[in-house]
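Student: Dropping the structures in below, format is structure tokens.
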Structure I
């Protein structure tokens, strides 16, 4: 991956060619978004826009042929969040921007890819109704199923944007500022003032009928920042790589419970600064 990043940064031609090539491959769309984000972060918005346009072209053709606009939305989101990170140099601001981009992206997807969304909603409602019949749980209506399906779409888009941007930032760190990415991510804190809007949004979603699943979108900053904190804690304790593997396996397999725990962890860190407390205890 480092070799790919080094090749891309040789010039505009290399970056544009690789971005266009990987964007044309459905399973590598995220890689094209990372390349665009890397150019934005290192060489600026204007240069990044030129590479973005080349990556954008094959995705437009794919949308016209298949009606899937998810790749376009992910690319736009990665470009947008890269611009925000370059201007703000703040992961907190950038993660807020990612949440907004994910919500807007899901609304755009509803308009541009209505047929795909309808098919997904029908499948999702059938699955949930089958589970309700087997477990005796509440039946999911078509309207509720659509809201939930769109929320999962928004959450997926949000994480894709953030992961593409994080890969780009890691590339930039490896090539030009070794250790910088690790320092940025592991030292990012969400202060009580900064976390309050997200907490209020999550609380509003939980008390509003049919919008509970949208909590996952608002929790994206908590999961990302909380994962950085977990990395710092495990690193400070000199834990082996197995601990990191166990953490991510747990996060994926028990995502709802793990993300809730990360929300609590990040809020607590905002009040008491866990890093400082752990360091002072070790000293």
Structure II
């Protein structure tokens, strides 16, 4: 029996990693868009065998949904299905509670824009010094005094269906709105700081990267938000080009690595909330 154990373990591990390579479209299984359906009621619906929108619409009655509410829920789900068919992430986002926006990533992650900023301080009214936007098409880094404005940021975000940040809801997006009032940042938003906490991760982005197995180039190891401020001041005060290069490289790594973090966190979220329904 002991000789068979390694083979069994290998088979189980292969299945586990195969599941994590797969990015299930959680939004199609989401009933939080329906009136009066919360987390517990949604789980009751799944456990009753109604696993997705098609199942719900095909059922005359649904566990935990009063008959007088069924038609109202059908209308909400039909509307969501139309929005999904149209690729309307913003419309779907309007139907979801703010805490559940992560569910859109399975369907719209390929059109996500990963965003990170640097500033000359740690307050919301600080000067935005560097912005990087990473998409499947390109990685754009913009620097204050070298083309960083709301038009350039908008161009970098063009075509994106959702935003992905780390702590962006508390810092990056409020700071950008303060600095660039004309900038449209109303896209659905996956904030990995809070999404990762839902599945047990703690600490900042660098700690999360280490847990996932992401390493950084030697030249920017040890750089953090405080050092980023110092690098900018060296560039402004001394014209130190090496400091500016290190700062932009650090910001690009912060941004590009968000994709790998999101690809690791999202399947864990699905598994935590509803992995058993697949």
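Read-outs throughout are calculated quantities, based only on the coordinates presented, and are distinct from any laboratory measurement. Please read all numbers here as calculations on a predicted model, not as lab measurements. Cβ atoms are built from the backbone, for glycine too; each structure is taken alone.
Student: Which of I, II yields 43, 37, 18 for Cα extents along the principal axes in Å, for residues 162-265 alone, as computed?
Tutor: II
Student: Still on this model: Here distance in nm of label points 7 Å out along Cα→Cβ at positions 186 and 218 was calculated and came to 4.9; which of the structures I, II was it taken from?
Tutor: Values: I: 3.2; II: 4.9.
Corresponding structure: II.
Student: Of the structures I, II, report the one carrying the highest value of mean count of other Cβ atoms within 10 Å over residues 154-161.
Tutor: Biggest value here belongs to I.
Student: While we're looking at this one, here's another question. A value of 16.4 was derived for mean projected area of the Cα convex hull in nm²; which structure in I, II was it taken from?
Tutor: I
Student: Given that helix-only ellipticity at 222 nm (-39500 (n - 2.57) for each DSSP H run of 4 or more, over all residues; to 500), derived from a single structure, equals -28000, which label among I, II identifies that structure?
Tutor: Values: I: -28000; II: -15000.
The read-out was computed on structure I.
Student: Something else: Using the calculated result 1.7 for distance in nm of label points 7 Å out along Cα→Cβ at positions 194 and 226, pick out the matching structure from I, II.
Tutor: Here the read-out was taken from I.
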